[in-house]
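Every read-out reported here was derived from the displayed coordinates using simple, explicitly stated rules and does not represent laboratory data. The structure presented is a predicted model; accordingly, all values stated were derived computationally and were not measured. Cβ atoms are built from the backbone, for glycine too; each structure is taken alone.
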Structure 1
Amino acid sequence: MVMEITEIDKVLADVGLRSPALHCLEPNEELYRVLLMQPEGHILANAEGVRNENADLARMQFQLFLEEAARTRADLVIAPEYSTPWDAIANCIEADCLPPEGALWVLGCESIRIGDLDALARRLEPRAIVVREDLPSEGRLFTDPLAYIFRARPTTGNGATRTVLLVQFKTTPMGDPDNFEVKNLQRGSRVYKFGGGPRELSLVSLVCSDAFEFKAHVTKLYDRALVIHIQLNQNPRHHQYRGYREDLFGFPGDATELICLNWAHNIQECCGAKTRCWKNIGGSAWYAKSQQLDVRDEALNENHKRGLYYTWLGSAKAHALFFNFAPATYMLAATKVAHLGVPAPKSHRLGPRLLKTHFWDPTSNKWAEQEVVDDGFSSVCCQSGPAEQTLAQIAVRNPLEVERLLALSAGELVLREDWHDVRYLDSVGIDGRELIRRITFCQDQDNEVKEFRVARLKRCAHLWNILRGEPLPPALRDLRDGFTMEWSPQTPHQNVTATSSNRRATAIYLGEDASSEKANEVEKTVTELLRRSLPEPEMRRIACQRVGVWFRGCDGKIAYLDRPQYRQFDTAADTSEFDIGRQE
């Protein structure tokens, strides 16, 4: 079947209802609340379909999740592909545990056959109207459904709202060696579009491999759009799945946001007597292009503490905030994708803010709030050797300061006075492959990123040992009596302070494979940054003298970059080494 983008107002008009006015699609300055479920992955997959292995536990967890959605009046509620038990939905509807008017629940559901879905519709008929694409009942095939639940008003009169359960079916099967969905999945063709009027934002949802066909529709949907992508995906950053993201963010403008929601990491798949661990990442993320997104340390660190971690997707010039990979529910407050008719002083599209994170407590059988979520840094911090305690303490206060300190200590900075901005830190940036190299968010277990983290931390350990054990140049000898290692926005190009003199300095270790040419280049960059940032010639002179760059030479020994122009304390050395009129 060919994917069709279907306007929701036309579908509802056929059953005598008006399109809902969703709070999340009103382009004003008001925040909207989002509740997400990232379930623990124990699934059954066979010819009967895909569903939770422990049906009773899943029903309990999702029913409590939906009750929380109703209690908090969340504006947008999302659960991933194949996850929500139909019994949990039916029980909530029958108990009048429903979304308020203006809210939208977007629930990836356990697989179901058309005949069983029709039986459920008859069961719910007094309380809810079930609307679906006209598919025949194919006895042996199952569907991969997404259930939209919302309130809608009649097209005529002032009647009460009706509860609508609109079912969207996956349109494109997942590819796998056994052709599991190719052989067993009954596909739909419709992807429903909410909103999109002259004074509205728009919303569409994709079910996992629907992303393959969605690329053909991006040009019509990228502007002022909230796209939701629910998945049960072993590799959510596979190039075929992320391709539509590159297209979506490849257009001008910054009014596009994307919520990708997968299951938690390490899904266990049971098929007959066999159990297979996928060893997958979580990969759930919130992508935004807003040029106003709040990238201040205070905001990013509050998110970080609760399990939402910032990265910068440079190829798309987009912010990508990844959720902790563990099973959890997340409550967020977010600004709208775009503002229309909002005065500039009130229009601040700052992005999502994580308010609460809940983990399942098996003792009480409830979702329990956890104020500080494990980011995994404690498991790798030991690689920094003697710097471990210092880095661990800084990470508690400000994880981004750890990223900056380690970058400066390794000489990995660009010739910009704001090199420490999150968009320019190499550990915070991600390329199109979306490998997460954050030092202080260590759940991505790709070999490349693990090696990157370990190497960065070990270079810090070597630097610490150099300052304690190697001969130091005269300008840095006060470090021999003790030092502290830290990063501060007041002195962003310096990373150590002598205990005895309380004087700042810049110390860098370039690692095992750096050349003297590389050391010279890094030294020039650092001294130029110091010149630009310090107001007085004397301050610049002293700061440039107190720069030390080390690397391992060809003989295997630690080598120090000797800088004759700074060897004497009375040398002015206040001219930029990047001045094209100066001869080296």
Structure 2
Amino acid sequence: MILAALAALYRSVDPQAWFHLAAGRSILQHGLPAHEIWVLGARGQPSWLPSWLFDVALRLTRQLGGDLGVALWRAGWAAAAMALAIALLRAVGAASWSAVLLAPLVLATGRPWFEPRPDAVAVVLLLLAVLCLESARVGRDRTRWLIPVQAAWANIHAGWVAGPGVVSLYALAESIGALGSRRRAAPDATSPAPGSGSWARAARWATLGVVLLGASALVPSPLLQLSRPLRFLGDGLRDPVTGSVDLRPWTFEGEKLEPFNLLFMLSLVAVVVGARRMWRASPGLTLVAGALLTLTLCGFRLRELTAWAAFAPLALAFTPTSRAWLERLRRVPAVLAAFAGGAALAFTPGFAPGIHPDLTTVPVRATALADSAGFDGPVLNSLSAGGYLLWARGDRHPPLVDARGLGSLDLRRLFAHADSDPGALDSLQEAWGFTHAILRPPIGERDRLALNMSRRIEWALVYFDDAGLLFVRYSHAPELAYARAYRYYTPDELQMLDMIERIPRDPGLGQRLELELERARRESPLHGRASYWLGFLAQDRHDAPAAAHYYEEAIALTPDMPGLALRMGMVYESLDEREKAIRALRRAAKDPSDRAIARSMLQSLEHQK
């Protein structure tokens, strides 16, 4: 439990956590809204508040304890999840050294859900429901207490449907067990064998599943709540065009180093060596774990929940039942899981220890500049920035959209196409009349909204760092726009490369571009992109020491920037620093676009060495 609590004490990088804080603040100040008020794109639509109770609790926690209070809140839910997992292990007879060895891998896989989001509470509620059902199989049936728990769950997390789903799977397992017991029973048998399925329990739990669905309607908007039972299964960014769940099928090749991959492989081994044991110990839990694993492989974002549900079945499969050497080999996969899970807990990037949120994922300075300049009117924003904008600017300045993906069909269609279709961006602007825009820098080839905005002559880019860009209309704030507009530095990489190619014929262009890059570097500590282009300019004029300095700055801030590792390898090679060059080129070789050049350079350097 202590290890679980410590694993949850990492700096939050989830931008959506800011929405939960902002929504909780708004509810405490004004009460539950009757209609959507937190995004412009859905103003006036029926309000859907699947996590309002969590939002209020999180806001009160932060109000009373600040960032430390939120960190302790997260650690408490993680410890509670582990406590329930331990109780479940004992209930099914899986409390063993194999379970101890599997715990680090379960924590490493499940750790992302202990952000300041309702997901952590959902893990606890699901484990509580499973533990209650397991206890009812061997002792007194107290599953009626799941009814108030389900009512609370429906007001905490959009995944409330998991409650009735788990109960239904346990009812199905009881039915299968009762049917098997009848077939195996002797003709004169008057009662089922101990531990077998029970038709009475199956009927009782099937009825309970229906009752839990009814309890899930005890929410501010019951009809809307019951009509969206599957939306929680997505990754939070539903398709803006259709509003459907955005599935991202799992692939081993693309995610080799993920802890979930090892968990999946262990599950396959467990099915081979211990499927019968898992089923005999707990048919219902086996069905729950199998269903979650299947949904995860199909693309639903349930890896973390799957890890906690699979904990006890895996421990059962890898626990020796005797002292025979063949039985002791069952523990080998658990030993491997202990080493892999420990390494993942210690070295997986993105989980920096700390209690304060990571502000590099939200446009803090761009938003502050918009507020200090007194910008009003509709704002065009990236989905990921919506929650923070609501938190920073309040209900009077709501974002256009946020990660919930709400809004009319026309808005979602235009917003979805604005990345790739300049005409859709024009239509979006014409429909809403934006006065300013707060966007994230382009990430990948499909994320082109900021790039398209930078090509509009009526818009001025007045702030630019790695967390956010601030655009303003020249007609709306002419003094600020003309005084602060970037005229050369742009998020358009092709345009930047074109300018750098023209610098030898136009030295003045190089000086003006360098001045703007240095300005961006001074104005924000998140200046990785500016440092990258400064290094590019230095390398182009054959100033390798300066280029290395700027590239080192850039990689410290934006380690995943495409092409950066390759250029660092080239600079280090020109400085005759072979070890640094080899390390940089090995990183570059992981990027498909740079792999061929990086491997060729590596072979040359290693041969020279």
Top of 1, 2 by FRET efficiency 1/(1 + (r/R0)^6) of positions 13 and 149 (r between Cβ atoms, R0 = 25 Å, to 0.05), largest first: 1
With relative contact order in percent (Cα under 8 Å, 6 or more apart) derived as 14, matching label from 1, 2: 2
Origin of the derived value 1.06 (Rg/Rh (Cα atoms, Kirkwood Rh); candidates 1, 2): 1
Comparison of 1, 2 - label where distance in nm of label points 7 Å out along Cα→Cβ at positions 77 and 477 is highest: 1
Which of 1, 2 yields -7500 [helix-only ellipticity at 222 nm (-39500 (n - 2.57) for each DSSP H run of 4 or more, over all residues; to 500), calculated]: 1
Source structure (of 1, 2) for mean count of other Cβ atoms within 10 Å over residues 117-124, computed value 24.4: 2
